[in-house]
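Here, each number is a calculation from the coordinates, and none is a lab measurement. Because the structure is predicted, anything quoted here is derived from the model rather than measured. Cβ atoms are built from the backbone, for glycine too; each structure is taken alone.
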Structure P
Amino acid sequence: MKRKPFWIVCLVVVALATVAAFKLREHRRGELVFTQAPAYQFEPHTLTTAEAKRPVVAATVSDELYLLAVENHAGNSTLYLRMSHDQGDSWMQPQLLSSPDASVNASAESAPRLAAHGMYAYALWQERSDKNGPQLRMARSSGMAGKPPTAISVTDTPPDSKAFAGFASLGVAPNGDVYAVWLDGRDNTVAKTGTFNVYLARSTDKGLSFHKNVKVASTACPCCRPSVAFGPSGEVYIAYRHVDGENIRDIAVVVSHDQGDHFSDPVIAAHDNWKIVGCPESGPVATVQNGKLIVAWYTAVDKAGIRLAESADQGKTFSPEFNVSGNVLDANHPYIASSEDGRVALVFSGRIPGSDGSWGTLRVFAVGISPDGRVSMPEEVPGDTNGDHYPTVTVAQGNRIFVAGSTKENEVASSYLSRARQIN
């Protein structure tokens, strides 16, 4: 048999390799992959607010910046809201939100939450007084001068009810409806397992009132904050840490297609099979990027850190989980934010060991997630973030992000705000 010329054989090999490479790229399209390029260029310094703790930051589409923080006033932990018109260079006089005779919970994952939509900012918090048990309260600010925001109750239990309500999250749907989701101890038929129910309340008048509370799910980890996110077709997603009979505490997602009146059965986002007889005090966070649901959470299985999974079919199935915290050690307490154009920012706390083998101080790290699945390597947020367990982030116009958190020195807490521009 006459052999084919060598150059023909080479062309065939190159063609087959090209087709194989194309198929590989096509197969990997949309999969999460690390990119070595940093996502953000941070300012070298942070702006601080003395004697304030557990801040949350949110930016509006009209470029106002809000900062919510807990401060000490007359012996009580009180809640103040600040607004800036110049990206944090200066701030207006703070507005008091919480009740004068109540104390605001700023511990662990039950600290206040903040969300912005349109011209409004919404604050959600748990407060307790000598008269009333733990109550969830919400207030709306438009950033305009005049009367301070009026706080209303979110839970529809009696004011003197001792049923627990806390570890709450807040979100605003694309149509402007406001959703609060939290852990609730009322009507708990499985209390013997040491779990709570997940409840939800919806406001259709931009936070002036709330509809009847709705039970979303049961057997939730009792100190892991649930999260809420919204799809482009009206989907309402709730992510929470589910507890099964063997104390497996994996992340579950339920979805509603009728504005939160009814929810699907829970779907486990990733079967970490993390068994822990206790509460890790670390719940999931969720957002939607170009119609795709993104859920991030902490797990101690294998290498402890932050995992992330995506769903492109409205929470029915999820992608393999991705270790988004990379080589950062002790990574925990993720917080996620997204913009209308598909930019996603994720922050969390963690450690980089010292060269002498020491543990290293607890720092804050930021990660960017592009719409095509490129995940930036974790980038340390500069400034005095030592000891911060619970950072927060918002994605603003002009490819900017703002990171807020608090540190403590000599038992005095200070809040910081760090600014960055997205470069990739």
Structure Q
Amino acid sequence: MKKIILKMNCMLLMMLMLFSTLFISVSAATWDPSLANSIFKQAKIDNLQAKSFVIMDFGTGLILQGKEEDTQFPLASMTKIMTLILIMDALESGTITLDTEITTSKNAQTLSEGATRVYIVKNEKFTVSSGLKAIAITSANDVAIAFSEHIGGTEAAFVGKMNEKAASIGLKNTNFLDCTGLTDIGHYSTSKDVAIMSKYLIEKHPEILEYTKIVYDTFSHGEGKADTMMSATDRLLKFYPGTDGLKTGHTEAAGYCQSATIEIEGRRIIAVVFGEPSDEVRAGELKMLMQYGLTEFEKTVIATKDTFVKDIDIKKGSEKRIKTSIASTLETIVRKDSDKNVTKELSWNENITAPIKKGDKVGQIVYKLDDKEIGKVDIVADQDMGKANWFVLFLRMILSWIGL
């Protein structure tokens, strides 16, 4: 009898352990990696199911390839890229630290019901570090709202800061109405703007990748309470090893969308898709886009520092002309074998007048490929040039009058 009771107690203990952890179900069991791989193998750059996409070279910020890159779409949870930017900015400024405790409001609890969350409740506290993981890994809407209220005072005030930041970093087709992406109508962005936003976050706060590359973790609710197991919404972390973020999104209006990034041999690529029909298509096409950006394009030097440009006229100089050169080396990314098609447009400052110092800017070269700007460099004076004395200037004027 004692043995039976002991076995029953063991079984009960195992059941309690099994259900002591709450699982987030964002990464649904219907995910089919073999289907995603089949889609990846069949995907062609000119025949993708994505309604919009871009491939951006991280180093230069150049858009390497795109479709409908300036068309506005509902943003879904890719919204949280900007939410993360403002959180990381607050960390950088010292407004918060990784150990700062955020207190959950009733809004954070109720507004996230029915959406992805880690089930925090009113007056529950969590650290900034834990909250960053929850947003980066499992796109926790309740945590995002709690952050917005802590940093902005209210979510509405925080959203105001999001739109101010968007304007300051050059997002021209983006509008935020919340910090989560749960709003569809009037809350939008474009694949190009999302790529710019993603580049800014990684460039300004590279430590965010330590959070976005995590596949599994737990969110602790404190002593005596069950933890929440977090599983990454980003399928690429396992499907395409080497990727390290950045943010997924999905609503009925937005479809499956994502900003993804990978760094291979010192080159980082950002790929963004909107309006994919399924999780598998999103993963397969994103993998294809990133590989395309890495393999079909290469870094090339199109301008070398100190290269002679030409002699140009200078007014009132001790000599009539001055040598010029390229101010800095310019590397850019072009499609393989297309660098021979790069053209350049030279422009010069008006009324270049002595005295002038070596290194002073006198013009600019804009480099283009297929009529699209891919880079520019300054042209500078390659020598000092003093001002001519009054006698030389008078003599030149006389010679000009007589046509010499």
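Some notes on this structure:
- Read-out Cα Rg over 2.2 N^0.38 Å, for residues 75-242 alone, computed value 1.04, structure in P, Q: P
- Highest-scoring entry among P, Q, by distance in nm of label points 7 Å out along Cα→Cβ at positions 131 and 179, is P.
- Structure responsible for 55, 45, 40, with Cα extents along the principal axes in Å, for residues 115-362 alone calculated and labels P, Q on offer: P
- For the structures shown (P, Q), Cα Rg over 2.2 N^0.38 Å is largest in Q.
- Sorting P, Q by distance in nm of label points 7 Å out along Cα→Cβ at positions 43 and 227 from high to low puts Q first, with the largest value.
- If helix-only ellipticity at 222 nm (-39500 (n - 2.57) for each DSSP H run of 4 or more, over all residues; to 500) is computed and equals -10000, the structure in P, Q: Q
- Highest-scoring label, criterion being mean count of other Cβ atoms within 10 Å over residues 299-306, among P, Q: P
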